[in-house]
Structure 1
Amino acid sequence: MAGVDYALNGVALDSQYCRVTLGSTLFAGISVSRSKVSAPFRHGTIPSGFAPSFEERSVTLKVTAFRAGALGHGDASGLDSSRLARLCTAPSLTLGRRVNGQAQQAVVELASLEADDGGTVLDRLTPFTAVFAMPQVWWRDPVAYDRQVAANTTDWLWPSAVQWRQEYWTRWSGTANDSTSLMADFVTMWMGETNNSPSLLFPLSSGIPDGMFGDAPVNDPIIRLPKGVSSASVTDPTSNTGVIWQGAANANAYTYVDVGNCLAWQSTADHQWTQSGTDVTGGLDYPAGGLLQCWPNPVDNGYRLTSKITGSGEPLLVHVRRAWW
């Protein structure tokens, strides 16, 4: 399919004799799971005030296998249609796609696969329709990044889309008014941790594209609290969701809060993103708005987190993967 390449479990669906001709995942349909509350003598229903919950989505792919003997049983022909059936019916599936150079993936489950017999042409071209369920709703970045977030304030998790108006910027290479003046028509930022992740360069003329850092909620971040913290509250100002942890301070260990799995642990390791060490899950809670989901701001598409911690002023580190609709 033009502009989008699909793969199942890392195996490309497009090959010499097989082409994806339609993918509904450019924007698969969205359904919201709602609980309606009504009151006597009141029109309509009472707004819940909560962030919406989405039902699983469906992905429909139309794939065409072609060559003599497209179904390919009993001879060397039609191997791509057999490969397609084998891939789609695997026990566990990850559907991947590449959109404008960006890899995205989603865990999927096969709902149906059928050959569209009415479209078969002289046993040389057979279209198939595969429907997959997306239990986790969104496309995700295959790579997780560790993003630093300032403590006791509201800070960016991912920056907003920006379109700069100036053509260049300048700064002194050393002491102001006593060193060389530097001029550049770009800005740079770290994708994750400073000096420990890819560095991105953005031309001022292009800016930061809308959706580059995601456009869907992130509901499974893992948050590393600084050493010595006895309480922490991390909230999303867009959705009013959050996560709270309280427990005994440990000056020698970081506290990790796994929002997606509702787990917490303490470890002396500085990048312990899987549960290990001392379990402190009993100190987890969440505010009235619900468990933390970091939503993009609908105006500028930026992701922000507000934190308040006791016992340290050091920044938080958030292990996170981007999410797209």
Structure 2
Amino acid sequence: MSPRFRQTLLLFVLLIIVTGCTNTSVNNSTNNAPEVTKVTMRLQWLPQFQFAGYLVADARGYYRDAGLEVTILPGGPDAVPLPLVATGADTFGSTGADTVLISREQGIEIVALATWFQASPVAFMVHRDSGIRSPQDFVGRRVGMFYGDNVETEYRALLAATGVDPTSVIEIPGDYSLAPFLERRADVWPVYATDQPYTARAAGADIDLIVARDYGVELMGDVLFTTAAFARQNPNTVRAFVQATLRGWQDALNDPAAAIEIILARSPDFDRDHLEFEAVETIKLMRYGIGQRCVGASDRNVWAKESQLLQSLGVLKTAIDPETVLHTEAVDDYYRTLGIECR
């Protein structure tokens, strides 16, 4: 697959929307109808610390107090948030900032309500004894690659930023198992810094991480999104959901141990030590940049730079104006009531 695969997927989603395969609970929401208060939140993966804000808000009754009935649903290869939210099957979802920008160019009108990961969680894992210290050392090495998603975007941007010819690198298909890396069939392995490094070390690997932002590649990660139509037709519901989630995230960041207990109560098979590692790394990404003072805020300049970078890589035909994809009034008002100016 390639970036063309991702564009094909987005076009498929657009076709579904145009042909009217949408959830009636969303379609029935008009300016004169009562707002929808029974909503779903589709995660990108399992309910781990990456999504602690939603889980804490749910467990502590913040959604209920806001007048909402929220169902949090796991994501995965067969439950991708973008098509589910875009078609109305789900109300809210978690996705990458790049997906929001690409979707808008393809005519899929989703909007970002909050930016959680101010820095991308993607990293490139190497064995410490491999001699690989920088992207220039990728030359002639076997690099695992997940085509058509944010991993490939970040990888291409990293090579471009460091002057590495992509044809000088041996790319091999990625695998959700770390076996190719642990068995040294791959020299460089793309990972989420919040997750797989723990697993690799637990398996006995001595590793280092190469991070694109150390080479000037500034990309974001997880954002909360919904459709532009739902945000327009249900402004109070959107505000209530976003601000209750912000309360959940503030609690999770201020007391990660308590958040982990909530996650374990929901998913007792999770490993506590792994969650503790994930919490530390997640907080770093959320407290990066504007997140140091306003968790969940959206920096227009950072969004503009990411859009321009995607254009330079050929992922976007033209740069997208951040104002067309950002719907951040709920976050801005949340901090304004606290006397905090985020921008």
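Each value in this text was obtained by applying a stated rule to the coordinates, not by laboratory testing. A quick note: this is a predicted structure, and the numbers were derived from the prediction, not measured. Cβ atoms are built from the backbone, for glycine too; each structure is taken alone.
25.4 is what came out when mean count of other Cβ atoms within 10 Å over residues 90-97 was calculated for one structure; which of 1, 2 is it?
Answer by label: 2.
Suppose relative contact order in percent (Cα under 8 Å, 6 or more apart) works out to 17; of 1, 2, which structure was it derived from?
1
helix-only ellipticity at 222 nm (-39500 (n - 2.57) for each DSSP H run of 4 or more, over all residues; to 500) was computed and gave -1000; which structure, 1, 2, did it come from?
Attributed to the structure labelled 1.
Given a computed value of 16.5 for mean count of other Cβ atoms within 10 Å over residues 250-257, which structure among 1, 2 does it belong to?
Considering all the candidates, the number was obtained from 2.
Thinking of 1, 2, which structure, once log10 I(q)/I(0) by the Debye sum over Cα atoms at q = 0.07, 0.08 Å⁻¹ is computed, gives back -0.41, -0.52?
Traced to structure 1.
Match the computed value 55, 53, 28 of Cα extents along the principal axes in Å, for residues 130-289 alone to one of the structures 1, 2, and report its label. Write out the running numbers ahead of the final one.
Numbers: 1: 55, 53, 28; 2: 54, 37, 26.
Derived from 1, not from the others.
Please state which of the structures 1, 2 yields 2.8 when distance in nm of label points 7 Å out along Cα→Cβ at positions 42 and 202 is computed from it. Kindly include the intermediate steps, with their values, before the conclusion.
Working: 1: 4.3; 2: 2.8.
Answer by label: 2.
Out of 1, 2, choose the structure whose coordinates give FRET efficiency 1/(1 + (r/R0)^6) of positions 114 and 154 (r between Cβ atoms, R0 = 35 Å, to 0.05) equal to 0.95 when calculated.
Clearly, the read-out refers to 2.
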